[in-house]
Structure I
Amino acid sequence: MVCVVEISCPAETKAKDVSCTIGKNNISCSVATLSAENREVLQGELFQAVDQEESMWSLEDTHSEHSGRLLCIELQKAQEMRWLQVTR
């Protein structure tokens, strides 16, 4: 089972602007093209453990009226269960 997090980013965002580290029990993601106060988009202890090798992130173009890109983070849950939140 997968938990998907989607974060809107400016259109000029490239993969090199994203720093995303997914640990078994924690995550740290930042986007350099966002303002300094919003740069760290996700950080902390995960609600439950994830399978690091199966978890990933990608940067995609949005297909809506809003221009920009979408940072998609897919967290493969280590155990199948409902998460109440992404981080504790």
Structure II
Amino acid sequence: MRKKSPVNDQSVFLTALVFINDHIETFSYPPSVREIGLATGYTSSSSAQKIVDALRRQKLIYIDSGIARGMRISENGYAAIKEIMQENA
């Protein structure tokens, strides 16, 4: 059975956002698109890219074009992470 597209799955976006934050805190650089896909259960690079694009459209992350792994979490992204952490506390 194939997984549904991640395009409209808010829980996938939030999982990816927390993963990106954790990766940056652990390694001091953002994960690759492929790593984001694997962390959210998607092995397809196109599905992983859709997740990243959706996070960017929602203004939860910034993408610095021309820079490898040029991904940063926005203030909105940090606010969403804080909200998730408070809900899970």
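Just so you know, all these numbers are worked out from the coordinates, no wet-lab data involved. Here the structure is a predicted model, which is why all the values come from computation and not from measurement. Cβ atoms are built from the backbone, for glycine too; each structure is taken alone.
Output the label of whichever structure in I, II has the greatest value of distance in nm of label points 7 Å out along Cα→Cβ at positions 54 and 78.
Checked I, II; max of distance in nm of label points 7 Å out along Cα→Cβ at positions 54 and 78 sits with II.
Which of the displayed structures (I, II) returns the greatest value of relative contact order in percent (Cα under 8 Å, 6 or more apart) on calculation?
Of structures I, II, the maximum of relative contact order in percent (Cα under 8 Å, 6 or more apart) occurs in I.
Quick one: helix-only ellipticity at 222 nm (-39500 (n - 2.57) for each DSSP H run of 4 or more, over all residues; to 500) came out at -18500 when computed from one of I, II, so which one is it?
Corresponding structure: II.
A value of 12.7 was derived for Kirkwood radius over Cα pairs in Å, for residues 22-69 alone; which structure in I, II was it taken from?
Checking each candidate, the match is I.
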